[in-house]
Every structure is written in C-alpha cells, then in structure tokens.
Structure 1
Amino acid sequence: MIKKQKHYIFLFVIVINLLMLSACSKEGKEVSAENSTVNLQAITQATLIKIQQDDSSIQLTKEGDGWKLKDTVEKDEVASQFIDVFSSMKGDKVKEPEGIEEFLKVTADKSVLKLYKKDNKFYMKEQDQIYQIVDVPTLVKYYSPIIFSNERALSVSLDTIKQVSVQGERGHYSLSKNTNYSSVEKAPFISGWYLHDFYSHDYSVEYNKMEEILTTLSNLKVEKSPETDENDMISYSDFTILAEGDKEYTLHVLKDKSDQFFVTINDEKSLYSLSRGQVELLVNQPFTMIDKFICLIMADALNEWTLEGEKQNFKISASHELNSTNDKIISNFQLNNKNVEEETFRKMYQYVAVISADEEYNGEELEGDPYLEMTYNFTSDGEVKSRTVDFILLKDNDNKVAIKENGNIDFIMDKSQLIEMLEQLEKVKK
C-alpha cells in the first residue's frame, strides 16, 4: 500500500511537469494579452441561454453546476457539454471580414453573442468587436439542434459501458479496460481504458478523450428521420457497445451526399437523424486517442535501466526499501556505478517520462543499427519484468527515429527528444 502511494506521488510530479513542459512548447501559439480574447464569462454566469440557428430555437436553464432544457426536469449532459466547450472558445481581435454569414446566435440572459462563418473560419461578435475563433470545438463547429433532442439512441449509462468496438473509414479497433500490462505499467495511465486490435500491442486511451467518447455514447441524441432513401447513403461507421448485464447494442451510421448523418439501432428498420458533431466525437483516428508516452516506468519500480548508443552508454541501477518505521520508501540510484542523489535522479528521470511519439510509422526505410537502445528491468506484482525499446534513424530524415518495441514499430518521434534526455544524463554523470 505504501509503495503504491509512492507511485501515485511520483505520477503526480510527472503529470505536473508534463503540463508545464507542454505549456512552454505551446507558448507561442497562445493568444497574446495585447490581442485580447473574446470574453465568454457571461455564458458561465447566466441562468437562461437561448441558442438560435435558422428556424431552430433552443432554451437552456441553469441546473446546479449544469444545464437542462427549459421546462424539463432533469439535467442534460449534452447541454452542459455544449455550454462548457462554447464558453471555452478563444480568439484574436480582427477587422470584420466581408461576406461573413451568421452561423449561431447565443443569448446569455441579456448578453448577445453571434458566431459567424466564412470559408470554414469562425468569428465571434461581442458588442462591436469581432474575434477570429481558434480551435472551434466539434459540437460548435458542427452544431445541430438534434443534440438537444429528448430521444437517446442507447439506454445505457456511462459507467456501465465495458467495451466499444469500431469499424469505419478511420480504422477498425476496440476499446476496453482489459490489458496485458502489469500493475506498474498501468499505474501512470489515468483513464483505465486501452485501445486494442490496431497497433502491435495495447495503448492507453487518453483520459479526456475516453471521457468524451463515453459521455457521447451514453448521451447520443437522435431524431426520427422522415422517409429517406438509404440507397442514396454510404456506410460510414459501425459501433458495437457491450455493457454490464450482458447488454449489447449495435449502431450503423450512414452518411448522405450532403454530409447529413443517420443511424439504425440494433438492426431495426427505423432510421434516425444524427448530429455530425456527436459522430465526429465518436469516430477518431486511433493516434489521436492514445497516450503517446513511450517510457513510463515508475522510478520506484526500477531495478536497472541501460542506454546504449553510438557514443554514449549509461547504466542506472536502483534499489528500494522501507525505512525503519515502514512509512517511507528509501531509493538508492547509481549511474555507471556512481551514487546519485535521489532528488537529482528523479529530476533527470522526468525527461524520460515526457518522451513521446509524434506520428505513426508508415513503412519508412530505416538505418541498420539502433541510434539508441533502452532496456528496463523492473518489478511488478512480485515479478521481475523487462522491456527493450530501440530508436532507429530514418534513412531519409536523420532528425527522426522509429520506435521499435518487441520487434514491432508503430510510431516515429523527433530525435531531439532523445538528445535532450541524453544531455540531462550527462549532467548527472558529471
């Protein structure tokens, strides 16, 4: 139990540092204070919101920390989801472009916000100022009043879903909590869900993405479609959902020539209209869903870690034991047979934790010998286990390396990540 707590403390440190490193890398992309950003605070503070598009008008009222459709009793998760993503939008001040068309009008109590669109770019008008919106959320970009329908496609709650299988143009794969990872290998990953049947082995699904998928499935809104000729549609994606109590649901999603989406449920003949926004949240490229970290083995479980490269070789040995009062783990680390202070080692080890894939491997030609070979020996569930990862240079781009594990290559990453890690190791070595 004490050891497990120690794992989580170290995980927390890793996550904080990941966020800090990520924030630094994106600093240049953030909207500057000089440009200012659209202020959507009025939405989060409102008690009544009206959403209008063409002839459609939806009214939402505040319900605790969420939202519900006006004149209904229960809080609507999709309504809350929509308001959350809408109010999170950011944008730069710009001059009003010519020819923009109103896409959506949102009235929050007495504040009026208008969202415009031109050439797949979105603009928000707040009072007399226009902002160009960056990273428009999917539910906003493909807004449809269908998401506020009272009819759900599935009678299943988020926490009862056990497995989701997907077949479609963006890939065939399945998602579940099953995995052959050991306890130590699972510990850093928060969602507890894994992607199967696509890459050479399981990969953890990123927490926010998995929550988004489960929330969308359990709140998938539909409307009974008028008579429509299915011959004019193409099959877009199929979902099989397994839930507790041996319940199984099938969704067959179709698309027509105008990019309108429809669905049949459990092989029934009835055809329902479906929001493209919710479809886009469900149908994902596997690479966009997974945690891309390569070397997340907790330092507290590490026995030995070796790195063999063209010019640099490192061997890290570790031992761990409880103190005399059995309330703290004492770790000892050695680098090339030289003792290293625990705090110094852990700071360096964070540079290992952030190593991550940048793109999928698509058969690019590789150099022969690895640029770097990394081997871990660690203890999990009372057993000693081993993992070896080879980083092999691409022949046509020596700034990139393929990541080879268990004889298989799934991803490519920038060599600069390895260089930075090795530089940190050199500093500790000195």
Structure 2
Amino acid sequence: MMNRLVNLLNKSGLDGFIINATNREIYQLYFVKEKVETVRSGNFDEISVTVFVKHDGKLGDAKFNVSPSNSDEEILAQIATGKENALAVFNPPYELIKNEKCEIPLEGKPLNEMANEIAEAIFSVKNKNGAKLNATEIFVNKLSKRIINSEGVDKSATLYKCMIETIPTFDLENESVEIYAQKNFSKFTKEEIKEYISNKLFEVEARAKAKKISLDKSMNVLIRDEEIIQILDSYVGELNYASLANDSNALKVGDNIQKGEGDKITIRMKNHIPECSESAEFDEDGASFKEKVIIENGVVKDFYGGNRFAQYVNKECTGNLPLAEINTGKLTKESLKGETYLECLQFSGIQCDLLNDYLGGEVRLAILHKGDEEIPVCGFSISGRLSELMANVRLSAKRTHNQYYSGPEYMYFEGFQVL
C-alpha cells in the first residue's frame, strides 16, 4: 500500500507530500464487576496524507485519509481534491525534512498477556469498607508507525499504549455513588496499578461521604498530578515556536515565573519516557527529536518546536516534543502531618491564566486535613494569583507518570482563597 501510494503521489505534480501510517494491533477486555463479558482483538491500518502546493509565493497544504481498500482512481481523486484545497492555504514557505531514515523495533509481551497482567493487578485490590469496581475496561495497543515524505524521509517505530477505564462505586443506604477513572500508560508494574486502583476506591468512598462544610477563607492546598500537568501546560504552550512565530507568547527568555522561596521548577521537554503512553521516536513531520530544557530553576530558558515554525523563527528544530519531565522536591505527606490543608482529589476543572495571573477551579472532592482528622469535603472553589502561588510552591519527593507527564505526584500551594 505504501509503495502504491508513493507512486500515485509522485505522478500527481505535487510540490511535496508526507504520509503518516499506523498499524494498530489491539486487545481489549471488558468486565462487569470482576467477570469478563467481552474480549475484542483486531488489527487495522490508519493512513493520512498531507500534500503541499507552491502558489503565489506561499506554500499551501491539505490533509486527507486513505484506506488500503481504496482503488488507484479513488486515491487520485482524493489527491486532486487535496491539491485544490491546498491552493486556498497561504502559509509562508518552508522546507520539508530531508533524507532521514530509521527503523526502531520494540520487543514486548503478547497483548493478551499484558492485558491479563493488568486485570490481575486491578482485581487483586480490595477495599475493606465496601468500595468496588462496577465496570472495568482494559485497552492494550501495539502501534507500528511509519512516515514517508517526498524528500527521502522513511522512518518507522513500534510502541505500546495501554489504558484503563473503571467505574469505582460505593453503596450508601439509599443510593450508589460512582466516579469515572482513566489511566494511560506504557510501561507498568503491578504495584503501580494496584496503588492507582486503591486510590480510586478510596476516592469514591470519600465522594460518597463528603459534605459541604464551612472552610477558612484562606487555606493551603495540595494539588495532584492530573491538575499539575494542566497548570504547567499553560507555560509549555507559551514556549512553543508556534506562539513565538505568531507573536502571541506571554513569556520570553529570562522571565522568572517563581519570585519566591519555593521549590524551583525545571521543565525538560522529551520524546521518550518509558512509562508515558505518548512517547514517540519522531514527530508527524518526520523530525528527529532533541530534548530541550525550557524552564530551569523557575526561569524561562528557551523555546522548542517542530520543523515548520523552527524555520519561521530561525531556531533549531527540536521536533514537536510530546512529553514534559519536571523535577521533584522533598515534600512528603508525613512532613505535613499536623498541618491544616486541603488535599484536592477531583476538580470540575482547573483554570490557569498567565495573562490575568490567575489560578483556580471548582473542587468536587477534597480531604480536609486538620490535626489528626481527615474529613471528606465538597462544594467549594479555590482561586488565587498565579505568580504568588508559584512563588512558594513545594514539590513532592514522589514521582508519578501519566500520558504526557513525569514529575511530582503533588504540589503544595500556600494561601489559596476558598470560596
């Protein structure tokens, strides 16, 4: 299919093309309580094509999908439509990646074996107070990616992606309370999965017992990794070449985002962390990755980005690095014993706005730590000035991983306003 597609594109009078192809091998388990109800497996291909046309001193592009079942005539018709659509796009010209080749295999276990190991770890966790998993779905994928372009790029790599979706449930006398939980990962250990499920069973029990109570107007707050990555993504998004090229970036090299005595944050953009499911060996343009530290000890150090915008701003192409690795600190839960603070477990959403110097969100569930008491609470919001909160932030010693992130399991902020 790839050879056929390349031949058709070469005959179409284009000024360039990129083919991104993925072969996806899947194995899926669907459980009701702890009983397997459905098993699915399959193997299919996903192919996208981007065509480029030079016109009016600009470079137009258009993207479309093709299927191995398409005839030559159908593909040629799609290419013709793509050429026409590209004439309506007026990007400044840039060069495609040239003459890079690699083949990166990845050895691993059979998908069914991986899925069964994940299931064994999940269902080995029991909650003594009656919290349980009402439904669980396990997805294990083996992705074989290949990219070919008109300038001699031909790269391929294989990787694994796994996902757990669960519905933890806790029964009260007159109702059942449920929450939704999702975890994405690549490399895993049974201990990590057990800890994750144990935490979610604790959360659903806490959600069932949570009450709205009067809280202090200003409190210290612990925020976990799911919200940390959203906060830090506000900085990462500003430090991409695309924002620099569009003159829309709110940060510049040398800016200090932490003018205080808190733990200093360093953000390294990376392409591969074994546990992170969005790891990659090359980006959608075929660019090889180069790791880049964009924030060092709280100070903006550099920008990063892919081939097109790197040329626009005359910077080194790092590739569109998908992962953020953040340093950990020294804070432990044990060191917080006796302090009064809110540990936020679930948000309706968290907002981080650099331009308006704002950080806040609506909290659906938190644990109020007060002396030796741990009280589930709900129904409030937190807000504060981002610059003041980041100035004195403390980072956990424990590291965690999710889809795009490797860094502190939690961050501890002083002086959030509670509404």
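What follows is calculated from the coordinates using simple rules that are stated; it is not laboratory data. All of these numbers come straight from a predicted model, not from anything done at the bench. Cβ atoms are built from the backbone, for glycine too; each structure is taken alone.
As an exercise: FRET efficiency 1/(1 + (r/R0)^6) of positions 183 and 303 (r between Cβ atoms, R0 = 30 Å, to 0.05), calculated from one structure in 1, 2, equals 0.45. Which structure is it? The read-out was computed on structure 2. For the set 1, 2, ranking by mean projected area of the Cα convex hull in nm² places 1 highest.
Suppose you compute mean count of other Cβ atoms within 10 Å over residues 263-270 for every structure in 1, 2: which one lands on 12.8? Derived from the structure labelled 1. Name the one structure among 1, 2 that FRET efficiency 1/(1 + (r/R0)^6) of positions 207 and 247 (r between Cβ atoms, R0 = 30 Å, to 0.05) of 0.10 was derived from. Among 1, 2, the structure yielding 0.10 for FRET efficiency 1/(1 + (r/R0)^6) of positions 207 and 247 (r between Cβ atoms, R0 = 30 Å, to 0.05) is 2. If relative contact order in percent (Cα under 8 Å, 6 or more apart) is computed to be 14, which of 1, 2 is the source? Only structure 2 yields this read-out. Calculating distance in nm of label points 7 Å out along Cα→Cβ at positions 63 and 375 for structures 1, 2 picks out 1 as the one with the greatest value.
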